[in-house]
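S.K.: Got some structures for you, see below.
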Structure P
Amino acid sequence: MILQGRLLASADELPRPGWLRVDEGRIAEIGDGPPPEEPTAGGADAIICPGFVDAHIHLPQLDAVGCDGLDLLAWLNEVIFPAELRWSDPVVARADLHQAYRRMLRAGTLGYAGYLTSHHHGVVAVIGVAQQCSLRSVVGQVMMDRYAPDALLINPGTHDHAGQADRPGQPAPLARLAESARGRLKLSVNPRFAVACSETLLARAAVRAKGDIFVQTHLAETRRECELVRELFPDDPHYAGVYDRHGLLGERTLLAHCVHLDLDQWRLIARRRSIVVHCPTANTFLRSGLFDLDAARAHGVRLALGSDVAAGPDTAMPRVARAMIETAKVRAMTAPAGQSVHVPTPGEVWTMITRGNALALGFTDMGRLVPGAAADLLVLRAQVPIDRHLIGRLIYTWRDDYIDAIVLNGRLIDPNGS
């Protein structure tokens, strides 16, 4: 397969006219100028770039967007838990997963880290969907044993979470089944947040997260949530300390939000090399607060960016990236006189939603236009000038119909197809 267009290999440079050859799921060759043969997709006026990666999304929640006027805990009880209860029916779970994958594809999201519900059959369903549509994924079944409807709670002593064996080195059936997704799907351990997890469940999650397993959870999204964690875990120094005491902070831990952290928590997260996932559209929607990007940068914390659908209203990562810039601008405009606030450039956030998020999720061969990289690519037709403001123009004017074609794991896909 030959793709022709302007190759957007770096957000810091103008895309150059050229072509690339895809073979066996990878970029086999890249050249400048006209292609050596008739292109399969693209053309001289197309832009070719890596696909987007979303570092935090809830797959059962895509139809729960827009239920406004509630804080986090009320929103969970009134909107999200009822939505997730629908997955009690395996047929509904499979249908919702197919729809979620289609919507991510249409938005150019070719890799993601996500949450299912607490239903065991949801894991089986997502593996089946992944066998058909090979989005790169780190995904897991939600773990919670309190502060939710009984039908969504699990028994921490018996529940076989995400197919992980209790003892390292002994793969469970679901873990073996996940391998059939051609290495494109990794099962993660997803304790929802400390409010919904007992001591026993957090300890169980840590056992199952041994080795190279990712942990996905939420941390310090709202002030009321933080107060509740202090009530539930009075002997811990802070919210992050709850996770750390249970061995859940590590290089493969994804911590969504982190809006209300003190210096000790920032320092702890930095020491553990955990990844903070900034979710700007969700934080605005629920009025949770404004993420402190400067604190993350000052402590050298690893950072990723997530849509957090359904609190976040948008699956399109360029629009989430725009929200990251706008959040920083609000902080800059409201900061005390003389306080410096970093506002990321369009190039910085574009890099984050491609190469940066890919690296955070362990997709080391994704997010680049180089020979040998995975062929997870977008072919864009955007009527915007090709100048030094190109990335900014794409981010601020983004529409999903900019995507003319998708190459997913080396296969050409129509983004509007079923």
Structure Q
Amino acid sequence: MKRLISIISLSIFFHLSYAKKSNDHSWMDGKIQNQVFAITKIMFHDVTDPTAAARFYAYCNLTGYEILYQKNRSLPHLQENFSHYPEIDVKSTDEINIEFSALYGILETGKAILPSGYMLQEDQENLYKEFIAHHVSKKILDNSIAFAKSVSNKIVQYSKQDGYFQLSTLPRYNPIHADSAWQPTPPEYMSAVQPHWRTIRVFFLDSATQFKPKSLVAFNKDTGSAFYKLAFDVYDRGKHLTKEQKLIANFWDCNPFAVQFQGHMSLGLKKISPGGHWMGITGIVCMQRKLDFVNTMFIHAIVAISLHDAFVSCWDEKYRSNRIRPETVINKYIDEKWQPILQTPPFPEYTSGHSVISTTAAIVLARFFGDHYSFTDSTENYIGLPPRKFRSFIAASDEACISRFYGGIHYMDSIDNGKEEGQQIGNFILSKLPREFIK
């Protein structure tokens, strides 16, 4: 039996590595990516914080994959690794279109869990019309919708048990008045974002504390201390940024809380979240590699869930160490007029979130597509930034990491140790997958 499972898994992996597009279904190319981007646009509209965004991506993409798994149990049951995952056994005695059902299900879960999820109704209606136009019968589509809703309902119920709805009942966060502690930063001096995110259930990880990073450099305002040097390096780099370094900082900014002042008005500058950026990269490379529907859905689910776990791990450390941001230190001890090129996000500094989650995603994607897979990242075209070319996923994640130093919002130990934290998370998640699915 084990040999049979191995052969089935290996055959699917072979398909993953060498899948080709079918001319008969070319109109289906990019359909998963389109639905994921529909989710992204809603979160863009809602100004969803990075942690919550990763959670939404995880459940929406898990729904799409669970629908495929329910109709094809030879697919890897990655869900067996999840904490408290329910037994899902949804039967469909009627004929369905499994691709349509998975796409519809992604949106259905988004409708249920996103604050403005109702806006996805139009995307569902357009999806229905498109399949009708390609001669899929109304009866089959209606059967597919019923199946998608049944699976989505199970996933949504599962999501309601992860602690998210208990966050508002937890004590309000009050900044600690200590020299080393995080304080709200200009221009809006926003309250701390998601101080209790460590309580959210993870998927692959054993707990939020499984991969604690190395100890940070301790706060010390003495000009000869290691910490002062870290802060001064941020200050000095910020004063001597090259044009390319500025471009890199802005390309990876991904800060949904950025604000711009015009006279007496403050305007929110909406941006795609860090997780949204890597979901965009995932879609780009799946299209470039011309993967089929099943493998595209599988990879999107793995990346989305990995991002979620990485954020929980990172936020666990952020509010444990509660470290002061460079902007606060520099303005108090070095130069009161200095400003970082990027606006400082409203939460503690250590570790760098982008460093943790970008490295996690890059580790996962590199295992599927190769260590030297080159691609062009056009994710930020949506907000008017030009595409950037990368020789590998790790090269892209390394640039995302250093962008936080160029942007003036992180110290280098936070970036380096965050990168190591992401490597540990990514490799652990890969260890949970069937070996036949790992290149």
Structure R
Amino acid sequence: MTRPPNILYLNSHDTGRVIQPMGYAVRTPNIQRLADEGALFRDCHNAGPTCSPSRAALLTGMLPHSCGMLGLAHRGHALLDQGWTLPNHLRAHGYRTAAWNMPTNHAQPVRGDQTAAAQAFGYDTWLGHKLDDALAWLEKPGDAPFFASLSWTLTHRIGSGFTTKPDPAQYDPRWTRPPPPLPDTPEVRADWAHFLCDIERWDHEIGLVLAALERSGQAADTIVVVTTDHGVPFPGMKCNPTVHGTGVLLVVRGPGGFSGGLAVDQLVSHLDLFPTLCAVAGLPMPERVQGVDLRPTLAGKPVRAEAHAEVTYHAAYEPWRSLRTKRHLYVRRFGERRIPVLPNCDESPSKDVRLAAGWACEQLPDEELYDILRDPAESRNLVADPAYAAHLRDLRCRLDAQMRATSDPLLHGPVPLPRGCVATHPDAPGPATGVMITG
């Protein structure tokens, strides 16, 4: 029997879809090479546009409320069962597993021994925080296939800035245009230019990883997955239900048909990676997994009629659920609060611009409906438009059915904080703290 392929999972924080293959004005030649040689999924969405819920959903193939990750791991939220993770599943079927930089991919809290935390999550080896150690591990082939998770904190804000220093020689704010829904002001242009410097550095380090994989002689036998957790750390993006929050980059290269420079337009979800990788490896898929094998999309065939995303907690309580089709996005908000939950937006010069324009007092609707083809920026709410009344009724019913089928806790009212968890905003139904921590 042919040995199953290796799996190299390269993931970042907060990058959204801001890569060269998706048409952004940023230099990412190494990710571009992977897209040229593999498959770019142009309509991939996470299952929850905040750090821990999105990563937990990807690594379990389950919605955040189904796997138990209702908020940020470093604020006390946790999986219902760590045995549900992809690395645990692969390890149980003969894979060597290793993690670099974030042993649990920000999907479980790490207190004390990071090696022990990584092992509980499914990793045989914790490679620490030095990229050179991860490169050395990749260069040494083993007798069994490997699953290696390399997790960058790059493109996550450090304070209100980014890891790299702003460099006008790389990206000059004068000639840098921020994308919708951001306003085009000098402050936002400078903030966006700084962010692009971080993305280019991430791509450079991906290049080092790919070179190490080539030196090992294992590249042809390795599925390389490149993705991020959610939208970028700017107002109206990360932690938001529109495409600016849920839309993520996904590039896959390697065995299983992921070759030839394919641009895949079908709707797919992060939930689909778990079953897809199992299928390519010839492994059984646990019944609990809620994703689907996305390989038929490589031949232009749709695999899902809808994709779901959610937030319950981020830094603060902000419960909403969404249902997306290729044509429409429907969003329903829960709870009493109908103005922006400001702690759920990272501090930044761009946030300051929005606040100065009165953002804090904007009213949020109970429901949102967008026609994606006529309004790709998802900015015109059509809930009150009689021409869309039938679509609205249909999407309401479909979301209700999905929430019932997955035993969504919001069906029973406000979701209290689990014991030991904290939230920033005092409206959270449970203990709160004024400390601002974002994921």
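Computed from the coordinates by the stated procedures, all read-outs in this text should not be read as laboratory data. Quantities reported herein were computed from a predicted structural model and do not represent experimental measurements. Cβ atoms are built from the backbone, for glycine too; each structure is taken alone.
S.K.: Comparing Kirkwood radius over Cα pairs in Å, for residues 150-301 alone across P, Q, R, which is largest?
M.R.: Max of Kirkwood radius over Cα pairs in Å, for residues 150-301 alone: Q.
S.K.: In terms of distance in nm of label points 7 Å out along Cα→Cβ at positions 134 and 382, which of structures P, Q, R is highest?
M.R.: With respect to distance in nm of label points 7 Å out along Cα→Cβ at positions 134 and 382, the highest-scoring structure among P, Q, R is R.
S.K.: In addition: So FRET efficiency 1/(1 + (r/R0)^6) of positions 126 and 294 (r between Cβ atoms, R0 = 30 Å, to 0.05), computed for just one structure, reads 0.25; which one of P, Q, R is that?
M.R.: So the calculation was done on P.
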